[in-house]
Every structure is written in C-alpha cells, then in structure tokens.
Structure 1
Amino acid sequence: MHKATRIRMMGFPIDLGADRRGVDMGPSALRIADIDKRLEALGYEVIDEGDIPIRNIEVSDIHDPRLKYLPEIAGMSTILASRVKAVLDDGDFPLVLGGDHSMSIGSLAGIGAHCKQHGKTLGVIWIDAHADMNTAETTPSGNIHGMPVAVALGHGHPTLTSLMGDFPKLDPSNLAIVGLRSIDAGERDLIRELGVAAYTMFDVDRLGMYHIASRVLEDMARRVDHLHISFDCDGVDPSIAPGVGTPVAGGLSFRETHLFMEMISEVDAFASLEVAEVNPILDERNKTAEFAADVVASSMGKRIL
C-alpha cells in the first residue's frame, strides 16, 4: 500500500493541445469504466473532485500557429498545477484524468513546485509512443500536446516553462521515456543533447519489458523521492487501445503494460499519476478507457494472485 491511502481524482478535459477532437470526453469515459470503484476495491479512499472547467475550442482562437491556443492552455494549466500541488501538500495522491497530453504542463508544474518547496527530487516515467519534446522551433504541427516534456525540462515558451515558478520542473537525468516509436527530428536531437533515458519499441523487443522496467525503477529508486507516472494510452498498441488521437502501430502489449505498472506499484516513491489521450469518439465500446482503468489499478497494487 502506498504511503498515501487517499486518492484525489480530477478530470482535465482539455483538447486544445491536439488536432483530433474527442479527448475532452476522456475523463467521463474513465469514470464510466469505474476507475474509482477499482481503486476502492484495493482499499483506497477515492475522492472524485470533478472536472476542471476548460474553455473549449469553439470559443478559442489561434494567435500563433507554432503554439496553438497558448494563452488558453497556459491559463488552464495554471489552475491544474495549483490543484495538483494542493493535493500533494495535503499528503494525498493526485490522479489526473485527461485530456490530451498538454495536461502534463500543468500537472508537472504543480508536482515540481511541491517538490521544490518540500526539498524532494522529482522523477518522471513517460509511457508514450511519442517523446513530446518539441518546442515552437521544432514542432511540425504547432500542437502543444507534443511539447510537455520539453516544457518540464525548461525548454519552450516562457509562458509555459515559468508556470508555478521560473525553474525547470524536471532534471533530464530523472526522466525515462518508454514505448517510443514516433519521434520528430528536433526531439531526437534534444533527447541526445540532454542524455534522456529513452526506450524505443526496438529496445522493448530486444531487452524485454522486465529488464527495462527493472533498470528504470532501480535507477529512480536511487535518485528520486517523488515518482510521477504519465501514461499516454497511445503508448500501447492500437489493437488494445484504439481510442487515441494519434495511434502508432507496434506499441506495448497488454502484458508488457501491466507488468510495468505492477512493478511501479512496488516503488515507495510513486506518488502521482496521470492518464492522457483517451478518445471515446475513436474507441470501440469504451475499450481503451476500460483498459486504462485496469492499468491504473495495477499501478496501485492490483494483482492476479
């Protein structure tokens, strides 16, 4: 059981960071999949704090095509950051339901501010088909959901990097990205420049998930006091999780995903979690949200036996 026995769940139904609509319904889909009941069955007290209100795309304008909806995303990310920090300051476990992956700009800003205030070292495991390390200079699309890792590392527009304080929220040596198979040229350069631990699907095939998870988690256990998991459903193969905006074939299998999450649950420093990019419009009978809810349960201690 984690040190925090109370999980505070909040929805962040943002879809301004992506091109394809529908991820704003992700939090509802995860609730329909009974994510709260699955966690209560494990002995946690779960408080659903509802959704953070999002200014939707129909009433928002694009001012900069390299940073689409920047003011709106920055404003709402600030609200999310404050909420996440407050949950951690209370000693509870924040579970954030997205939303496109631009949500992590807010969640990581809040976690980073909490860690800075309390003298903790933040580590992040990013499970994703994409590196999400673009900036306005490297982005092929202008979509901010492709930028949150860069922002957390202090690279990007100052409006985003300075949320909750003008300091990098994450040290690149305390980041691991797993499941990569679609990386833009500028992201590849930044990964190499910063020396980020990045595991592609080639690495998963070659080394096996148990080996990668052991290596990553042992490293995190030595280095960090607060481990955050950012789980993008497109990290998983589309045959298992079809309801995502940017599916890439050849992703993590059902068991590889659960194995990693089951191992994460045993790490004492694991203290926050977010689920991104559930898109019910593109899904089959809520299959992706059902899978994601089950994966979350595995990360919080659910076992086969």
Structure 2
Amino acid sequence: METQHVTTHQAEEDARNENLLIWLNGQVVPKEKALVSVYDSGFMLGDGIWEGLRLYNGRWAFLSEHMDRLFEAAKALDIDIGLDRAGIIAALEETRTANNMKTDAHARLMITRGVKTRPFQHPSLSKSGPTIAIIMEHSRPSLPRPVRLATVPHIRGLPMTQDPKLNSHSKLNCILACIAAEKAGADEALMLDIHGFVNTTNACNFFIVRKGQVWTSTGDYCMNGITRQKVIDVCRADGIPVFERNFSLVDTYGADEAFLTGTFGAQTPVGQIDGRVIGSGNFGPITERIRGLYKALIQQEMA
C-alpha cells in the first residue's frame, strides 16, 4: 500500500528559495536575518492576521479581494496596520522586485499586534505598533496524487468562540485536526460544523460534485475563501449548478467527485475520504471544467 504523504501546499523544489529576501517592518532583509522578538504578540499568543497571495505573470491574483479581507480582519482584531492599502501593495511589490519574481510565486503577508512590554495577554501591552512581514517564495504546486482526507472530531466552531471566517494566526484547532488526520493515515482533515454537516478541511475549502451539481458548505463555519468564491462565481457564469448548502458525510461518500480550493493549489483533487474512494479517485470531468474556467478567470484578471 502506498504510504507517501502529501499536503495541499506541496511544491516543486526550487533552489532560488535558499536566498530569499523578506520584507520585515519596512526593510528588505535576507531570510536568515528576518527575526522577530520573543515578546512579539504573534509568537507569544497567535495574535495576528495573514493573507496568502499568488503571483501570475507579474500580478497578484484578486489583489483587491485580498486587501478587503485583510483590512476587514484588522478592524475585527482592532489592529492598526499603520499602512493603507497602497502601502501594503507597495511592500508586496518591493519584495517581489527584490526577489526578481515574475510568476509562480506565493506570498504570505503576516501582521501581528507587535512587540509586548511584558509576557501577558492584554492587548494594551503591545505598545510598539504592528509587526509586518512578507515571506515570498518561488512555488509551483506539485501534487503526486489526489489527497486523502480523514474525518476528525475537531470541528469548525461558532463565531462567538473564534470566527472560522477569520484568517488569524491562531490555527491550533486546524493543526490538531491535521495531526488527527495524519494519525489516521490521511493527508489532511475533513472537519464538520457544529451541526455535524461537512464543512472544510484544516487548510482548504471543500467541494463535492453529485449528479452534475457542485455543492459546498453554507459558508457559515468555513474560512472566507477567495478561491472558494471565485469557483462559485465561475460555476454560476458557466451554467454549472452550484449550491452552498448543508450536506452530510453520507452525501460526501457517494459523491462523483470532490476537490479542495485555496490560493496556493487553486483546485486540488480528493481521491479518498475515510478510506472510501470518491468517484474515479482522480480528477473528475466537472472538476477539470472548473479548473479550466478558473484558469481563464486568472488570465482575464491578469490581462
């Protein structure tokens, strides 16, 4: 039996990533010098927000939507970024230019509440302003086979505990879910919502195809995925029936196709869930069609 482990963020090896330059608080520095304090609220408490962005032909895909989500999250966490949208975009461009990146690059933009004066929780102890970092890597997705998922006991919770829509640094719930899936022999975790309906994975949004229809969760308990929304949009524009709805594991096991969405991998095929082969166990025709529509949308965005 094949035991090779894969992740939804698996990329080809690229030697250029050994000598990356990182944007940190207004300076572009070699990655070995891109260091933050042990008093940083992000390190100490997971108190921060992030965005993942993808570079195609010199441009960041869906940049406006990513900036909307970032600044909305900053407002929710009451973090003053200290830069406006133009300032953040300029920092992304400075990092891209410094690393001579043209395409097939991925950026992780991270903002924390900043360095604390004492090692305790209260936000007022972060007096030095935010810490802002941009890690940018050459990355071309490389998936040797469709991913295998395992349902785990960890759920995506209520918005009054920690809103699952928020791209926060506090990812422990998802990490524990991923560990549970690995212990079960899978690649990643399929997480349910508080009502027991299928929701998302620990790292990506989740879709199934049944009898020509595309289903995804209601969106109430999953991350506010930009790629997720773009898939819904291209389905609607192309006449593919798409539904945001509650559905069960029984519905999922009987699906013709299943796939994941995310900024890094776009659409990633799911081959097995809880030991059940989904459809053919590979890319299905509707998933392939959606992938083509999404690529066309990227090209239109870049034009």
Structure 3
Amino acid sequence: MSEPEESPIEPFLAHLAHERRLADPTLCAYRADLERLSAWLTAAGGAPDAITCLDQQQVRRYVAWRHRTGVCGRTLQRELSSLRSLYRWLLREGRALNNPAVGIRAPKTPRKLPATLDADQLCNLLDRPVDDLLAFRDTAMIELFYSSGLRLAELVSVNLSDIDMADAMLSVTGKGAKTRRVPVGTQAREAVQHWMRVRANLAAAEEPALFVSSRGSRIHPRTVRTRIAQWAQEQGATRNVHPHMLRHSFASHLLESSGDLRAVQELLGHADISTTQIYTHLDFQHLAQVYDQAHPRAKRKP
C-alpha cells in the first residue's frame, strides 16, 4: 500500500508567492482558508493529502457546515475561490482529474455598504495643529490615503522614489503586484513635503520607505491603523475610523462628483468593475436621502 502524499498547501502557496507574486496578506488568507478545510477533513479521518481528492458532495457538506456556524456568504465565496485556485494548480501539476469546487456557490448574504466619512468629517479629522514628527507623518499618511484612494498595504509599501512631486503623481504596487499611477492632491502633496523635510530626524540611514516608525524602519500596517484610530478619537470622532474608510470616502466622493465609474475603477486599482459598483449604491443612497429631505411629496404626513 502506497504512502499518502504530503499536503499540497505549502507547494501551492509557494506557487502563488513566486509565480503569481501575490502579497503576504493574500497568501495568509489562502493559507487560512485551505488549512481550515484540511483540518475539517483530518477531523473526519482524512489523510494529509485528503484535500487533493475531494468531490462536490464533500465540498457542499463543508460549505453547509461553515454556514451553520454563522460564517457569512462573502467569506464562503472567498473560501471556495481559494479551493478553486488550489485545484487549478493541482490539475496543472497532474495531481487532480477535476475541480470539485466549480459550480458550487456560497449562500448569498446582503452586501454591506462600506462606511464613509463626509467632507466635513474629513476636514475635522485633518484640521488639527501639527507640532511634532509623528504628527507630521500621520497628517501626510491620512492626506495620502484620502487623496489617492490607497489600500493600507499600498501606503505602507510606498518608497521615496515612488512619488513624483513635479508631476504630482504616485506609483503604487497593488494586488497581484500590479503597478498603477495615481494623482496626489495639493493638500496631500504639501503634507508629504512637510513630512519629508523632517523625515530624516526619524528614518534610519538608507531606509527607502516614505513612512517610517519611531524606530526608523518602514512603518507596520498595525501601527498605521492604531495611529489613525487614535488621531480620530482625539479629534472627537464618534465612530471607528480606519484606513479603508478613507479609501471608501475617496471613491464615494469622486464618483458622486464625476459619475465616471471607469475612472474610479482605474484609480482604485480594481480588476473587476463590479467591485467598484458598490460605490454607485452609496451614491444612490445619498441621493435618496436628499430626495426624502427635500421633496415636498416625499415626506410622510405627521
């Protein structure tokens, strides 16, 4: 009797890292999804490589089990996507005959609209005295998030050489190692220039990162999240402000003003325009609120 093969998860992740050049957070998500499924199979008596010989019935049972534990449809869609990607690689490597996750859909859940800040809330967030090194840095980070619609991982990975002050443009490496150029607004440019004038007092020698921590090395995503939340709290914000909220606000305000969905897609670095379309729902929601408040026949009689 032949020995069971080892789990394919590590070789598959290596393929994603080296061939597809996926970012570390994406690799972590793939690992978590596949290791969770593998653990479920092991608990049912499966071998280490049981994940390589699944059938559709098993996949459906797994999805149903996850759904019963309260996992939302969006998360299950991602887990099925991870499994489909694994099997595409297994088929390429000759370790599978078919893809058992093809055609299986996760239960639908209502799509949650992203939280945004309005223009007044953003001005209140940014209008505070800047009197120390970290405040100069934090102002530049928040301005750049909102000015250019960056993801957290994109902001953290920005190097000094990526920003062109003369052209007011920033080169950003997004998901799938895809590079795009985005404009930098006047106030963001001024905030970054202020930070760059004092950055040498904090940054270690030869450190290429635009934003550095108090230790002088590239700032960690967790530090960015903490600093923005703390900044907002000090400014009297009544809700939790996080980096992605600034990106959502950028997209919503731009779409509301221009109506150009394709341009917003390019600026955000979305591969699929359907991802960008969520912001049209925000826009319509805003219009509906204006209508309800302003139209004389929209209001209910007391």
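Here, each number is a calculation from the coordinates, and none is a lab measurement. Just so it is clear, the structure is predicted and the values come from calculations on it, not from any experiment. Cβ atoms are built from the backbone, for glycine too; each structure is taken alone.
A value of 4.1 was computed for distance in nm of label points 7 Å out along Cα→Cβ at positions 8 and 200; which of 1, 2, 3 is the source structure? Of the structures listed, the value fits 1. A value of 32, 23, 19 was derived for semi-axes √(5λ) of the Cα gyration tensor in Å; which structure in 1, 2, 3 was it taken from? Computed on structure 2. Quick check on the output: 23 is relative contact order in percent (Cα under 8 Å, 6 or more apart), derived from one of 1, 2, 3. Which one produced it? This value belongs to structure 1. In this comparison of 1, 2, 3, the computed figure -17000 for helix-only ellipticity at 222 nm (-39500 (n - 2.57) for each DSSP H run of 4 or more, over all residues; to 500) is attributed to 3. Calculated for structures 1, 2, 3, distance in nm of label points 7 Å out along Cα→Cβ at positions 88 and 136 is largest in 3.
Hey, distance in nm of label points 7 Å out along Cα→Cβ at positions 24 and 80 derived from one of 1, 2, 3 reads 3.2; which structure? It traces back to 3.
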